[in-house]
Structure I
Amino acid sequence: MPDDRYTAGKRSLNRLAGRSVLVTGASRGYGAAIAVRAASEGARVAVHYNRTREGAEETARRIGEMGGESIIVQADIKSWDDIRAMTETVFDAFDGLDVLINNVGDVASEQMSWRDLDEAVIDRVLAVDIKGTMLMIHESGTRMLEQGHGVIVNVTSTVVVRGSPRAPQYAAGKYGAIGLTKSYARAFAPTVRVNALGPGFIETESTLARDDWQSGRREQLLAMTPMQHIPSPDEITGPVMFLASDDSVHMTGNYVIADGGYSMVGA
């Protein structure tokens, strides 16, 4: 059930008016919510998908219903050739790109314990979470430097704080994304800002379908979360908009946590 504290925070401020945004993994879940929110803030949005075009079309339909403008682009984030081609398509379609939101990530959802480690899954997760993120930053960021401005937001995870005994390679991948954030923030400064967001647990369709979520994991996490709420994808888009907009104009190389206080790290 929606929480009024979170729905009140969804008011659009038009912070991205006149800007173009590429959201990876926008065919469902958190990526779709980010894409729709960006459109509600005035942006033209490139909706990326890999395999689920129907989902991307649904995201584009939602954007269109609010009077927004979008295009649909496809790429396998593990492929540099695909990333190059998609980046060129987006920059050509929008005559540049103002904001890249790297939302795609592989959580190794089929792995329920570190004991179930599989080499193919390790390779796949690291190829998406590190290699794919790096190449997305590299390709868009290079072009942003040439155009003279840009913002990149990398969606990571709070596993970089608490670890992941379920899937250590997922934590390693997200640690890698933090390293990429800091490295490119220095490389691209002061022209392009690069920041990372660490959302906590979000009740996406895939999360709700997990066996552990249906057998007590949700209740356990709620008891450990000071805000006593696990948000839907729509409820946690605000921090992304903050990092994507001029509201965070003096921030780069940062890792921002939005998990209801679950991790609560020290200074």
Structure II
Amino acid sequence: MDPVVDLGTPFLRFERQGPLAFCTIDRPQSRNALSGAMYYGVKKAVSHVNQLTRQGDACALIITGVGDVFAPGGELRGKVEDHDPRFDFIVPSDALPFEEIRHSIAPVVSAVNGICQGGGLLIAMLSDVAVASDRATFRAPELLRGIADTGYGSYLPPHIGVANARDLMLTARKIDAQEALRMGLIARVVPHDTVMEAAREAAEQILMTAPEARMHVKRIINDNYGKPDRMSMDWSVFRGAEAREGMQAFAEKRSPNWIPEALRSGKRL
């Protein structure tokens, strides 16, 4: 039996089944919202399967969630049960898993079982293959929170085209799985009850390709993405007045104060 892998939070489970490893986001009481420790835990899971691969133990990682939620992005209410004081002393982007997934030698597949937004959508997009339930929904809501996400600004236009990127980011509208498939946001849509089976199949298909040749091809493909502006994200965006207001409005279940009075719903966006 493989040793237990501690991802640093009780809200992520890491399991190994032969050549497949699974990282399950399991925080249903908060709809799988990702704390800093959880983001870092996903990064650790990707790092672990890469270490296994470098040691000659070929392994693919499947990331999924529990219930009807894959991942809605970061915890914006300031309420986390797994706070790690070490995260008080690092810049936010150092904890994020997105570039780790992008540059992973080991295959990474997302099994999108439900709601997929914010950082959760970036995890799915940057996976080698994202397999989605036909019940899944997708959204990039960062501008509703006052966050000028430079990661989305770098990743999304080359991923789905400028027009689609503008539509998703500037309107922050929610789309269903079929529209996400049509615009190339994800790779496969399957019946809800078969999403894990389809993700396993995708991971096994990738593992059957030549690993060194695959690494070179993946690097060329992923070089099409831009480079996120970490300085802006770490030292300006999350500390700006709009981000503070957006997160506070989310926590208080109200509309942010920049919305014109005639358009305010009085509800969380």
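Among I, II, considering only FRET efficiency 1/(1 + (r/R0)^6) of positions 76 and 228 (r between Cβ atoms, R0 = 35 Å, to 0.05), which has the greatest calculated value?
Answer by largest value of FRET efficiency 1/(1 + (r/R0)^6) of positions 76 and 228 (r between Cβ atoms, R0 = 35 Å, to 0.05): II.
Which structure, out of I, II, was Cα extents along the principal axes in Å, for residues 156-195 alone derived from, given a value of 39, 13, 9?
Answer by label: I.
If Rg/Rh (Cα atoms, Kirkwood Rh), for residues 60-139 alone is calculated from each of I, II, which structure is the one that comes out at 1.00?
This figure was derived from II.
Where is distance in nm of label points 7 Å out along Cα→Cβ at positions 20 and 220 largest, in which of I, II?
Result for distance in nm of label points 7 Å out along Cα→Cβ at positions 20 and 220 over I, II: largest is I.
No value in this document is a laboratory result; all are computed from the given coordinates. No experiment lies behind these values; they were computed from the predicted model shown. Cβ atoms are built from the backbone, for glycine too; each structure is taken alone.
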